[in-house]
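The next part holds the structures, each set out as structure tokens.
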Structure I
């Protein structure tokens, strides 16, 4: 077993660094800027059964330590993805994970069934947590019963491993995570973006045409870390941490609280080399600390607080 190798849902990842959905297009767009063979996995931009135009612009606004987006799940649709992008993605080493969404449960089912017919897809990530669409999206991810319904329905349509992507826009993440696990999800990824907005004080208009959008970037990392820690304690399936991961140190925090892997998202817009930098940093950390594999870090949080005052 290689030092950075991990296992999630029966899949062996050569390292725990995965590119997050919505931040690298369909994967191929980043080929000129990043060695796509380096990450452990690539989660392509969310796919629906039919093409979607997304929300009108403006739909991206920079914020302190992050950004707001209200893209609205614009995508080319299932058929175009499997004919134009998937064949080329098969040439690369990382696991190709397809993020799926729908306006209703039938659309989730149809998309999962269609994608499962095509080789080259390692897993599906069920997006039940997007905060900037008016149908589906966040509605499914804020209630355990609705989470159970959509995950159960998708589970019946595919033999591919399922990863359910959860929302931070809930009072308690634990019942949602348990519902996803009990419905047949093989892993959990979290967090998706936090719901936010920004106002132009001159015109007094919202700066996003959708009014609200999803906040991502370093500003949300402490919230994400806390929710990943809670989820790891709640479920018995692997958890993938997402939220403002910019450096190796950030990734290590998520691994220490129990995440089996991390996804790098907003950082891709700042520096496309971020996944490679994190992979190299993790490798160096293992060597510097005399560790043989990344499993010695995962879940190693020290809750002995007796000498906490002497730590800093």
Structure II
């Protein structure tokens, strides 16, 4: 008889003890959009200060298994757990002291697929651990899809820490979370590829995606500044006369889903989308209720040649 077991997505959560791994997993389980009643196996490889909430485990359809020693993390045990629980999702709370190489050296059951690796960091101890146990701290970060700093305060050097992580893992997402649950990406002016101190900030074609994302996340950073870049004017429904969308075509999810993205711009340029222009514009932040957005005010337009890349990228 063929097995009806499905592929199980594996989430690996690494980090030193007391770095917030269990709290993060609790948050994952409290998110109904994430759990969706899927049978989940949690493998906890260390005993932290915070214990798992038994009611939450039951409510989110989770089976919790604890491994107390490094030797228990082996293929035979994992296969037996897979057969017993038949999970559709696996969350591994891994012990940093066992070494990240040991995690990778042990083969996982055939239907397990790693979908995300998260490393949690206690911001209050980061500098101390970097000075004293750097390799144990940073080795998991080199493999992480997300590095999550928690317990952050406004006076911490988040931009400096961000550059440290970027040097080790250029592809990792990095988030800094405060005690109140708010978070930010820690991006500072000096982290951006264009000169934020220039009288006119020239943004090249390969930097435009970065500008677009950062202007969504941090519109206040550009308020009152002047930018210059190449794009196209688009006519968007509902815009009054004298306004247009200036930006580029982008693949929003796939090759068949192409749409213009950019900035609402005030000016006299006519939305002839087959033409490219070099736009010099002043940035203004506009607030609509609780949301702030960046708007451009046209200062100068010049005909420009079509960029080499057809669509805007976000690399």
Structure III
């Protein structure tokens, strides 16, 4: 009996040990701008896990019997601590504050309450608690699952970088003063393309950020652009590697070239040798390509293009 009591007391320290181990990672380490999306999404799971342990630890210190008043107080404390963490993160280079992270903190608190009240609740209440827990877990794990699926699909499709036949492909692209969506209206291959609504901003376009980065052993970058307008449109293509992003990002240290597109489909092919030799003072690292961008410069009116069949040859 004594051994069981001692073991039970040690088990109650598990949440405290877990919190102590996790706390530094709110401010240090974690994914970088070049990390896989699945790793970034998985890293965010630390928020609900930490605050689930937080609630369990202080709930077990009270003997596991918690009132609704105590629950309200602990949630206000989570809100305060979570907000303070985000404020501190906003002042740390490489980290940003996020209101969504505070929401994740509160969700972790809910999971902690579910854990505490589970054993003492009747069956009907348990069903409700289980439903709440499942919804929270699905909401938090969905980004991890979708990122893993899309990363697997990207590896399977390579050297095709984007064909837009899979809905998740759009998430690989980042808007830059533009609006993008997957479209059935135009397609160079398959049934879909990416519709890009370009604005009159200084630079308006899209950037492919999540893709296989090793382009060694291939010869050309090819893509198709549909110019919806009747007038020619100059599209600038930008390619850079990881070293460029980590430096001052000088214009002369990356690949930049403009192509004139006419009404209808325009099939463009760029030699990877030209991309490799584009930096003025070095060779681009073709095993660490980090960004591929398509944009227009200071257009006088809004334009629409469709992008499709982005591939390496």
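Here, each number is a calculation from the coordinates, and none is a lab measurement. Just so we're clear, the structure is a prediction, and the values are computed from it rather than from any experiment. Cβ atoms are built from the backbone, for glycine too; each structure is taken alone.
Just a few scattered comments:
- Of the structures I, II, III, the one that 49, 25, 20 was derived from, the read-out being Cα extents along the principal axes in Å, for residues 67-162 alone: II
- Taking distance in nm of label points 7 Å out along Cα→Cβ at positions 75 and 203 as the criterion, the largest value within structures I, II, III is that of II.
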